[in-house]
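Right after this note come the structures.
Since every read-out is calculated from the coordinates, none of them should be taken as a lab result. Only a predicted model underlies this, so the values are computations on that prediction, with no experimental measurement involved. Cβ atoms are built from the backbone, for glycine too; each structure is taken alone.
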Structure 1
Amino acid sequence: MAEIRFDDGAAYERMMGVWSRLAGDVFLDWLAPKPNLTWLDVGCGNGAFTELIVTRTNAAAVHGIDPSEGQLSFARTRPHAEKMQLRQGTATELPYGDDMFDAATMALVLFFVPDPAKGVAEMARVVKPGGSVAAYAWDILGGGFPQERVFEALRAMGRNPPHPPSVEAARLDAMQSLWRDAGLTDVETRVITVERGYDSFDDLWGTLLTSPSVKLSLEKMSPAEGDELKDRVRRAFPAASDGRITYPAWANAVKGKVAG
């Protein structure tokens, strides 16, 4: 299966930035963090959620790490970039010492980590005793992914849309197990449901074309098949009388504390 990669920060912003902030707002409400914490955002991508931490938590410091320099370059253009300490690196080998942060998060990242257990263990390692380790990820297997209706259209055409390599890790029960197996305490989970609107079908379709999953699928289709997919997607997203399209998506979330 082709690898899903995110290297274009601007494209990711159009496709997922709004969704990430919608879910991220609910996520931060649930975490209810104290002010003046030192944060690490693992898999920070183009900084959509990282900037939320900056603007909403009165943090003492906010660090972000991601393997894609393209995504990080976009993050450095954000209005609050001067308050984010960004660097390149991977979730399974965090280049930080033990007990450095008060809180570590993964926003829409867990299912992309090749070894989710190692990723969670690394977050727990770099967070101080009593600190928070938390994540949220689209419930892809439960139909919560924002592009699920597109995936349904692809499956109806006999196509298998590409999924992240560790998609099973985004199940609520899997998240709970990962957090407990990492030695985290006070583990809690919840579902976050959000809704996004588009001005028109053209707005929605143009956004979908920035998705690596959709692009990879279209690359394997003839022009006629591409037109068929677009027609199926149009029927799957009925517009209101003013042309707007609004629909929900949901993510699974988990949080726990480092023992000690």
Structure 2
Amino acid sequence: MKVKNIENVQVKLEAATWKWWFYLIFVLIQFIPSYASKGFDPRKMGEVIGIILQNAIISSLETWYPLFKLIPIILVASMVLRIREVTRWFNIYVGVSYVLFAFLQHVAITEEYGFSIVISNLIMLLVVAAFWFWDVLAQKNDLMPVEQPTWKYWVIPLAFLAFWYPLNQDTFMPDFNPIYLFTNAAGLTFCMMTPVYLAILILHYPQINIATLRVTGLAGIIIASYNILLNFFMYPDTLWWNGVLHIPLLMISGAALGQKKRARMKKDLGT
């Protein structure tokens, strides 16, 4: 694709992410019903989604968990070391991550419902993935260090907490075992890795793709809201700590959507 065409598409994407109808589309996606090959009573939609999420493909991939912890660590270390090629590889990795989140967390095969999909989440995450892959072409992200005001670094401890995900899988209570930094499923989950990806973009603002930032933040707000409702209001006695660990997703996604509109455009114009 020619550079001029890429710039034209980028301008349109940036403009679209500030339109009311763009948000409406994401809201309407939430009403797409889930699918189960054995069928189910539509009145049990919430129950079916819960069963799919609990039995999703990701639960059978424990041997791969360390790999998806190690790669983000290497990418962040490369940013700190100012390895310029890291931006392209980071975009590709994050795009692949969202494709994996879409399928591994939202597809399951269960005895009761057969082959099942949470279609709404799958579509939304594939849209997010497409924006990250787009920046491989647009090259608006530049992850070389940029000076930021001190207060912006609040995202780091929250992103670190999400990446660590210090939760005992048997009791759902706090468990700050440092081995979880390298062994648990957080590296393959939307809710724990999105705060990390968004924190990186926020700390490199405005030399980033603002459209990608906003789309990722919008998806984050939506899914965080579901989790806050589930963990704090529906099952607070058992899932309260899991709710706490979803606060980084809510707060950092909100910060991503709160970034100013003009800064990216001013940088592109050289003003």
Suppose you compute volume of the Cα convex hull per residue in Å³, for residues 69-188 alone for every structure in 1, 2: which one lands on 146? 2
Figure out for me which of the structures 1, 2 the number 1.6 belongs to, where distance in nm of label points 7 Å out along Cα→Cβ at positions 101 and 221 was derived from the coordinates. 2
Using Cα extents along the principal axes in Å as the calculated read-out, with 58, 41, 32 as its value, let me know the right label among 1, 2. 2
Of the structures labelled 1, 2, one was used to calculate helix-only ellipticity at 222 nm (-39500 (n - 2.57) for each DSSP H run of 4 or more, over all residues; to 500), giving -18500. Name it. 2
Could you figure out which one of 1, 2 the value 19.8 for mean count of other Cβ atoms within 10 Å over residues 21-28 was computed from? 1
Origin of the value 5.0, where mean projected area of the Cα convex hull in nm², for residues 37-124 alone was derived from one of 1, 2: 1
Winner on distance in nm of label points 7 Å out along Cα→Cβ at positions 29 and 165 once structures 1, 2 are ranked, highest first: 1
